[in-house]
Structure I
Amino acid sequence: MIQDNPFVINGYKGEDYFCDRVEETALLKRHLTNNCNVALISPRRLGKSGLIRHTFAQNEIKDNYYVFIIDIYETKNLNEFVYELGRGIFNTLKSRSRKAWDKFFGLLLSLRQGISFDAAGMPEWNITIGDIRRPDITLDEIFMYLEHADRPCLVAIDEFQTISEYPEKTVEAMLRTRIQTCGNAHFVFSGSKRHMMAEMFMTASHPFYQSASVIGLSPIDREVYYDFVSRHLSSIGKSISSEAFDYIYDLFDGITWYIQYVMNILYTESSDSASLDVNDVSGAIEKILHQQAFAYKTLLYQLTARQKQLLFAIAEQGKATGMMSREFLSRYGLSASSVQNALKVLLDRDFITQDEDGCRLYDKFFEIWLRGGYLS
């Protein structure tokens with residue numbers, strides 16, 4: 001019998017494989033079932049999507065609501081947003097009853113020609129982004145469905161701050177107006193760029209000002225996480241020393257995805273000892289870095305010399321501050337203008353993230369790899 005790896009990297013596999021977030025789940029569920037919208041804010045890979053899926057899987061919600069999770073991270077404009085929203089709702093309703101998706105199709109008049117049925121009578125989404133000629137009209141039709149669905153709807157929009165970067169500058173106001181008048185649907189606005197999300201929901205000049213309860217995520221408590229890891233390792237006769245787990249937790253600042261990734265590898269690795277130690281952790285991370293090396297070299301090839309120089313400097317510091325200071329510029333052989341130009345490119349292409357604490361790489365494995373490997 002194949003043993004499921006309990007250290008899930010992608011998706012959601014159920015409560016037994018979900019670590020903690022008891023208070024956050026209860027709070028999110030309470031807000032949503034009391035007709036409140038929520039802005040969920042935390043750095044990437046800390047578990048926002050998992051928390052949303054876990055909350056949506058609670059009986060009180062799954063038995064009484066339609067739930068939709070829409071990822072808009074890759075969208076670049078309003079057309080693409082409307083496309084992803086429509087497709088996300090379609091894909092969810094497709095697995096429900098005919099009554100559920102018939103109503104959606106009946107209201108999606110502007111795109112009706114792009115929906116067909118296979119030999120078994122199941123609907124198929126044949127719509128392209130180019131088919132959305134009037135995104136405002138299609139958006140109205142989607143919200144008409146949400147308002148008149150036969151169940152209340154919960155819509156989670158992941159990386160919501162992306163809409164503020166669209167070339168259309170009225171998207172925030174357009175969405176706020178429709179959400180405000182849609183009593184049958186409530187929303188989770190999930191975002192990882194904290195300064196942008198804070199500006200959208202806490203600045204009076206923005207349409208979404210004070211329109212949602214704000215929840216911030218912190219790393220899972222170290223001891224709680226250690227107990228979770230130990231419980232699942234014990235099911236296959238393994239254990240991990242507290243020193244080894246602390247090493248992983250501290251190296252990745254408690255960020256869930258990285259801890260899960262390392263534990264996923266350790267769970268399947270054969271070891272001479274049933275007790276995993278720091279050397280086992282080192283070996284697992286080395287294996288991950290080796291697997292990713294080609295991709296990281298390809299990423300570096302896309303950058304200019306100055307951009308790489310700044311990226312290496314940020315990786316070395318872990319969290320870079322004062323990048324315009326004489327000390328920083330002198331240490332890394334950079335000029336103020338080269339830092340400004342390179343910083344914009346690295347931010348725009350998501351090599352790094354920036355907040356009030358400074359700049360850091362998005363990918364912690366990439367950061368370790370750039371430093372020459374964590375053993376050096």
Structure II
Amino acid sequence: MTSSVTVLDAFDTFRTAAEGRREEDRGTISMRLLREALLDIARLRGMPVELLLRHGVSLSDLAEDEGRISVEHYAAIWLATAEETGDEFFCMNPRPMRTGSFAFVSRAALNCETLREAVHLALNFFSLMLDGMNGRLIEEDGVAYLTLSHSPEFRRPFTYFAYWLILHGLMCFLVKQRIPVLAIDVVPAAPDFCADYRVLFSDEIRFSQAENRLIVASHILDRPVRATKADRDAFLQRAPANILVKYRNDAGTVAKIKSLLRSLDPDDWPDFDDVARRFELSASTLRRRIEAEGQSFQEIKDTVRKEIAVHLLRTTSLSLAAVAEAAGFSEASSFVRAFRKWTGVNPGAYRCQAK
């Protein structure tokens with residue numbers, strides 16, 4: 001590990017930021033996000049005051065910027081608004097996404113063999129259902145970009161995040177695992193609140209970008225569709241709202257491993273068996289728990305390496321070679337290739353965008 005004081009100081013700020021996240025906000029949704037969800041409904045039909053009151057939210061509650069409700073509560077309001085308006089997309093599109101649309105595409109996707117095939121089907125379906133929101137799947141260098149055309153009619157980031165939430169929830173349902181999101185890019189500028197998006201998807205959310213896209217590892221699309229008709233019936237009973245509950249970015253075994261790795265320099269990271277011993281688990285049990293959260297030990301390590309690299313690129317002027325060394329890479333070229341797979345862009349371009 002480099003002995004640079006600058007790197008050591010940067011590591012201190014990285015660890016403080018990583019471990020100081022507001023865990024109490026996990027599993028809750030900001031009232032500001034609820035207001036975003038209701039904005040077009042209120043514009044077209046008036047604020048659904050009675051609906052909100054039935055779910056224990058008054059107008060004064062809704063106006064409280066620091067107020068929060070549970071994810072389950074938010075999901076119930078989503079479901080209720082869909083039933084009342086006949087639109088599962090919060091009345092944000094000129095043509096409503098009729099109630100039952102998500103259930104229909106979910107049933108159709110069960111006939112696909114792989115997640116890749118199902119993603120193509122879903123993107124085509126939503127392109128037919130939602131005007132001006134045409135999706136494509138592009139794969140290169142081990143990275144899958146689920147791109148979404150930009151329309152000047154959709155100026156709010158929330159519109160795109162709602163789309164990604166529905167699509168990502170469908171993907172997770174089909175393989176019966178949470179799928180790690182490497183990054184999300186959106187064309188609109190950042191709103192005054194972003195934390196909820198990062199909890200729901202990924203820490204790597206980028207605004208004011210050239211295109212809208214959700215980025216995942218390409219190999220994930222090779223996974224077979226595992227959901228059965230029985231799974232479908234149980235899952236779709238409260239769809240699409242329950243995708244918030246079932247596949248949100250909760251703390252679990254993966255989060256505990258990340259916390260352990262963040263506390264150590266990459267050169268000192270324990271191997272898999274040592275991690276299992278630290279958690280007083282057998283290696284097989286630890287592997288099952290990690291896989292149940294849709295990740296592998298290597299992917300967890302890569303995520304923390306990415307966090308380190310992103311922090312240093314954003315907050316320091318260190319050379320790419322120094323950033324690579326700090327993130328545990330012996331060669332800068334290997335770091336550049338890995339960073340592109342993690343984020344979809346080269347580290348140099350990322351640093352320029354961050355500024």
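Quick note: the coordinates plus some simple rules give every number you see, no bench work behind them. Computed from a predicted structure; not experimentally measured. Cβ atoms are built from the backbone, for glycine too; each structure is taken alone.
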Could you tell me which structure in I, II was used to calculate semi-axes √(5λ) of the Cα gyration tensor in Å, for residues 103-294 alone as 30, 22, 15?
II
I, II: which one has mean count of other Cβ atoms within 10 Å over residues 39-46, as calculated, at 14.0?
II
From the coordinates of one of I, II, volume of the Cα convex hull per residue in Å³ came out at 138; that one is structure II
